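Listed below are the structures to be examined.
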Structure 1
Amino acid sequence: MSAKVSHGAILGALSCVPDLDAALADYCGVLGLECVHRGVLDPELAASWGYAASAGRRMALLRPASGFPCWYRLVEQPVPPDYRPTRSYGWASFELTVKDVFELREQVRDSTFTVLGEPKEIAAIPFFVAMQALGSGGEMLYFNETRAMMPGTDLPFAVSRADQVFIVILAAPDRQAATDWYRDRLKLDEADTFRIPYSMINKAFAQPDDTLTALTMIQQGRMPIVEIDEYPAAARLRPCLDGSLPPGNALVTLAVRSLDELGLDWIVAPRPRAEAPYLGARAATVRGPAGELLELVELA
């Protein structure tokens, strides 16, 4: 594991898609990510996530053209008929930094991405311009063009068309309990809490436009990592097909200083793996406080 990667850094994000070839055409052709490996999901790796039924499914490993050590994995599997994005607990979205969000908006017009939130400049928030889109597997992606640093938070500037995942968004039934877990168990920092009219959540649950959602940022120093959103009581556990991986935004991979010092209940005991994003380091997966799959890779 590279010494340039710090504790809490987002090493990867995994989404499930119904057609791997079609998804690759968009992730590579539209977003400009590079496919570095295609194959099938290793049974031992699938078991380490607690979803042995997904073993043998087609998958691909992608990375930004910038070479930044953040890896995207796509696993091919059917979308459950009762899955609705932004209506269940777990990973709700991955936020990517992009070079030019307005140019990207034009490029996604002929893709399988469905734009849910158009990019727009807001004078009161000069730090970034964002766009929200849904992928073919129901995976939510936020595309964020950084314009300036925020007070207390370092937002990354993209080098390639679409670059690193720099925030992962968690839908939680109990925001404070999830915040406590990431702060106390993963040794990360609790940052600011905001209450905003969150349009994505209000639309998904047919709530009035001015309904406020509380969200808390989890950081490591000035580096943002997890945004924890408190979801309405109408949210549900994410439906899965026959023990397969969760649909949509399925799994997040973070770097940690040491697996042993965390004292977590692993799905399978830690072991080293040779391929990216592990590169010889030990890794293990745990279920987080909202039922989310969180894979941790050791820096030591």
Structure 2
Amino acid sequence: MTLLKGPAESRPALPATKAPNRVRRQIRLGRVLLQVFLAGGLFVMLYPLLWMLASSVKPENEIFGSASLWPEEFVLTNYPEGWVAGQSSFSLYLRNSAVIAILAVIGNVVSCTLAAFAFARLKFRFRGGWFAIMLLTMMVPYHVVVVPQYIVFRTLGWIDTILPLVVPKFFAVDGFFVFLMVQFIRGLPRDLDEAAEIDGCGPFRVFVRIVLPLTTPAMVTTAIFTFMWTWDDFFGQLIYLNDFTNFTVPLGLAALQASTYGSQWGKLMAMSVISLIPTTAFFLLAQRRLIEGISTTGIRG
């Protein structure tokens, strides 16, 4: 008795195709090549930093005599000797930079947040015009206003003090951070403000209780950039600070380089490595808030 085969049993088996496997291999190969390319680019970008780190533990005759990142001889004395190689101890430069940077951060965060809240939430006469003027200040090069500012600060007797570097920060002079805060606050729902106003809150209480807690990412972004830019600032600090006891880290490194005449580069590299620690640590501690502050335009759940 012959059994009848159904349509599925009577069909010949199709040959197994290798196309999906080939596509997967090509995708994996593309990813590997991309990772290799990115790793090579990362190495090129980090090579100057790695070279500086390696040079800080090399003897003087090996720093420019070899391009290798691995020292033939480790010299850890560059750090303690470089700490006291300048006109003043490097701890003094670190302290001066920390004081200026912290005060600048406080001034920028407080003043820029208040100014941004006024532009974003309050209604006052010529608000649009003042906001446009604030934006125009972002387009004026810093070097254009250096001489007028110097004349004003010299008249006030602030030269060779930290006041020209700190006091303007408390008056929202950085239009970039004001604009950043304005865009962030505009992304917050106004329903929260209206609910607080119904409960009897005035503008200041709305700012303190509603807006301020929600603008934490933007404030952290402002704090990080202010700290980094102030810590690395050389031109402004060179103009207003003359006494060695008032020097900051950038000025201390420049003075150390000028006093070594190219004979103590290991000590200079060692102090340069130390100068990177505060900004790197500050960035690593707040990098999550930094990314959130740059990318967020409203409330995220």
Structure 3
Amino acid sequence: MSIPHGTILGGLSSVPDLARAITAYRDVLKLELVEQGALPADLAASWGCPANAGASYAALRPASGAPCWFRLVQQPAHPAFKPTTTYGWAAFETTVEDVWHWPEALPPDLFTIVGPPKVLENIKPAFIPMQALGPGGEMIYLNQVLDNMAETDLPAAHAPVDRIFIVVLATPDREASVAWYTQKLGLARGADYTIPYSMISKAFDLAADTLTTLTMVQHQRMPIVEVDDYPAAATSRARHEGMLPPGNALVSLAVRDLDACSAQWLTPPALRAGALYEGRRAATAIGAAGELIECVEVGG
């Protein structure tokens, strides 16, 4: 199966208790556990996170078989971490079959619902969104896709929780972040939207009608990165020395050719085995907002 340039191959979250996180993702979200073990030292080093070497980790995949992996790495919680208030990866947006199922199906000891399902008013909705925090404070959107949008195609789900189809980036400089993805990885700038963004407004205790501007980064009609302007009160994400960021920690994107990318890799591209990589070359860079972005070479 050909994987298009820019496809989101995975989202990695750091969690304080891997067993609880596996329960959340496998037993509640109905993802399939496909790999579990100790994180290889060379892989941790490629992410610039050598202190994660040997950490317990797991990889899960939608029952649809979509080429998208939800990875979990165990590390201590950081006391200063508060979701949706810092720069970096803010959320992973998944496509789900029935968004109305999830408010009662998410156990409160594993998930915190931040935004219940809501039909977007004043427009013909392309999707019905819902937001929840997982057991590591990672933000997961559970979006039921209804239709495509004017400039982008949105994937319908073929499993209770299917692939990640948009990753959300919180940035101090939206233009700089958009430029990084277009110039370094050869992706395209999509449309700008200025909307009342309830999740951001709640996190910063702003008025409900506060407007946020975001820009989509995409490949042809496939959405990839939603780049969000964040309020001036946002800060860099606190993290343990040499470890992954807390919460939504790293995103993996497919690229045609690593050598055609002008990103500065933390370590040279290397062949990787196992879930997500499947023998392909991969390398990781740091984006303009300080986010970890891993690129996996798929050819084509």
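Every number here is computed from the coordinates shown, using simple stated rules; none is lab data. As the structure is a prediction and not an experimental result, all values here were calculated from the model. Cβ atoms are built from the backbone, for glycine too; each structure is taken alone.
Quick check: 5.0 is what I get for distance in nm of label points 7 Å out along Cα→Cβ at positions 27 and 115, calculated from one of 1, 2, 3. Which structure matches?
2
For which of the structures 1, 2, 3 does the calculation of mean count of other Cβ atoms within 10 Å over residues 91-98 return 22.9?
So the calculation was done on 3.
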